[in-house]
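Read-outs throughout are calculated quantities, based only on the coordinates presented, and are distinct from any laboratory measurement. These numbers come from a predicted model, not from an experiment. Cβ atoms are built from the backbone, for glycine too; each structure is taken alone.
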Structure I
Amino acid sequence: MTTGVAPVAPHVSVVVPARNEAATLRAAIAPLLVDPLGADLEVVVSVAPSTDGTRELVVAMAAEDPRIRLVDNPEGVTPAGLNAAIRASRGPVILRMDGHAVPAAGYVSACLAVLRSSGAWNVGGRIEKIGDTRAGRAASAATSSPFGIGGGRRFHNLTTAADVDTLWPGCWPRWVFERIGLFDPEMVQNQDDELNQRILDAGGRIRFDPSIAASYHSRASWRGLLRQYFRYGMFKVRGLQKRPGLLRLRHLVPAALVAGAVVTLALAIVSPVGLILFGLGAAAWLLAAVWSAARIAPAYDARVPDVVVAFACVHIGYGVGMWAGLVRYARGFLGDRPTTVPTLERRGE
């Protein structure tokens, strides 16, 4: 079902997957509507089954502003919601925004400028993570730190324009989806990484530019953060089976840490050497975590011990998730690796 009808075909279609986002959805959309190019856009919100009045809110927003439209996402997962919104959209440029993010002023204009100047297939920019709770502030710090999520040329840590291997949330010419397909509905997590790898495999470029910026509300609880990164790790395995080019050394480190801890603890049952090795490894990790937390915690108004706990949630969650993914998707290593994705029909010109 679709509600709301924009009066004129827009130049930019903003797609927003939403589920239980009533508390933050207006803040995610409002800056886009007052962008200098806001009069020439539509916002298509794909609403999954929610319990907080998200759908009713979108219906009300669509009644207030004809640029906002609603499409239902009965499957309830992010890639299905994105695909439904993209199919319902009409603009030659597709821009993704999430319901728990807040774009900076001029976000749409900045995305279009970088698309034009770079010739990239996908563009995006800085994530300024914020938290409203102790756990949220600690999570924001930990997931903005090279120790937490890996270093190198990760877009999270860049301050100058550069080509990257992935970014979030994304802005694409419509023809990119017509050429390589929509989001993979099986990738409930990491769907942006999988899509970006398809772009790279097809010869396209992904451009980070700091002129594009949005803030992101981090998970508000330790349990939520642990679960989030467990799912990231598990679906990373499926993504690697489908797109081997996704593999980076940083993906393997948490799984190696978890394996090392389990092996040394098991060895400790039969030999004190195992306990010594476990203690040395744990001490080395803790020293690195405290040092990294002390460097980044002040910028997020977080406490050092809390950031250390957040590092543990990220590393343990992701590492255990990868091992769980190896079990869950074991058949994928025996040839069960479907790579087909939904298509987007080319529009007549």
Structure II
Amino acid sequence: MIGTRRTKPLTMLPLAVTMGDPAGIGPDIIVAAWHQRTAQHLPPFVVYGDPAVLASRAHALGIQVAVTPIQCPSQESRPAAAALPVVDTGSAGPVTPGAGSTHGAAATLAAIDRAVADVLADKAAGLVTAPITKSVLYEAGFRHPGHTEYLAHRANAANPGHHFHPVMMLACGQLKVVPATIHIPLRDVPAALTQDLLTRTIMITDQALKRDFRIPMPRIAVTGLNPHAGEQGTLGTEDRDIIAPVIAALQAQGLHVTGPHSADTLFHAAARRRYDAALAMYHDQALIPIKTLAFDEGVNVTLGLPFVRTSPDHGTAYDIAASGRADPQSFIAALKLAALMAQNRTSPAV
């Protein structure tokens, strides 16, 4: 919980990895990453989920990975350990790769709940989540917009009186980008872009860049909503009337924020050298550049939570589950970034 006295440094704790949808590629990338743990210099991690699913998927993929059920993350989790440690959070039932089920949905949520509880109790350094399938979860009674919102719900429930506002960041070596709005229709974006939302999102991003990425004076570049950032109101007034005043107010508070910039000139190499993170106005404006730069290695980072959370920047990919074609590189990058962020949180604030 917030303010809990930490009994062990985060850098000595394993990461908590959730199995995700057992019918998707979560189990594939987890066993593949564990198999490569020494060569990839991976941090210690334990998996939360159904040990039988992990063992079965390793066998189906022909990957020599043994699985050992454990009761808590303090048990064997060193990268040199022979077997993949799995905190058993219950059976996922019969699992057919590529076919989601209500049994699988229940198992997905059970793994998330236990992993979040252990991270909040300082039993794990941070959370790395494998992909889930929202449509399957909705059929099982899930009532949250998505994975991130559910994590915020769990954090709020564990910390009465606090309201955590999760912010999505997509990160790779060349770019960090934050979409101000995420999974909403494009026609709804202008109304959703309030000054309160933009102010809160920029401030959370600034704080996270300082705390989690060790950037003392973060430079944040903000895109416009309209072509050419509205051309002084001739191509839309949102840039002039909503975005620009927020930037001016935050500059007056000492934040290094610039914009609104025309989005079509903000993501080439020379432009990226002028900022540490970009704030985009909507989903595709943010995700197209990062997926062009690092399609297989981008990491989804959730800012604004009381714990570190990363995930691979892809979905469950039912069509290739258990086929051997799932690439674990984004998951591996998510593990490494989560470990770095957890280590940074143990250092004095910048």
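Here are the numbers for this structure:
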item	result
Origin of the derived value 15.4 (mean count of other Cβ atoms within 10 Å over residues 256-263; candidates I, II)	I
Origin of the value 3.8, where distance in nm of label points 7 Å out along Cα→Cβ at positions 216 and 288 was derived from one of I, II	II
Which of I, II leads on FRET efficiency 1/(1 + (r/R0)^6) of positions 32 and 312 (r between Cβ atoms, R0 = 41 Å, to 0.05), largest value	II
Structure responsible for 13.3, 37, with Rg and Dmax of the Cα atoms in Å, for residues 24-135 alone calculated and labels I, II on offer	II
Test item: mean count of other Cβ atoms within 10 Å over residues 40-47 calculated as 25.8, pick one of I, II	I
Answer label among I, II for the case where distance in nm of label points 7 Å out along Cα→Cβ at positions 192 and 304, calculated from the coordinates, equals 3.2	I
Identity of the structure behind -15000 (criterion: helix-only ellipticity at 222 nm (-39500 (n - 2.57) for each DSSP H run of 4 or more, over all residues; to 500), calculated), options I, II	I
Which of I, II yields 19 [relative contact order in percent (Cα under 8 Å, 6 or more apart), calculated]	I
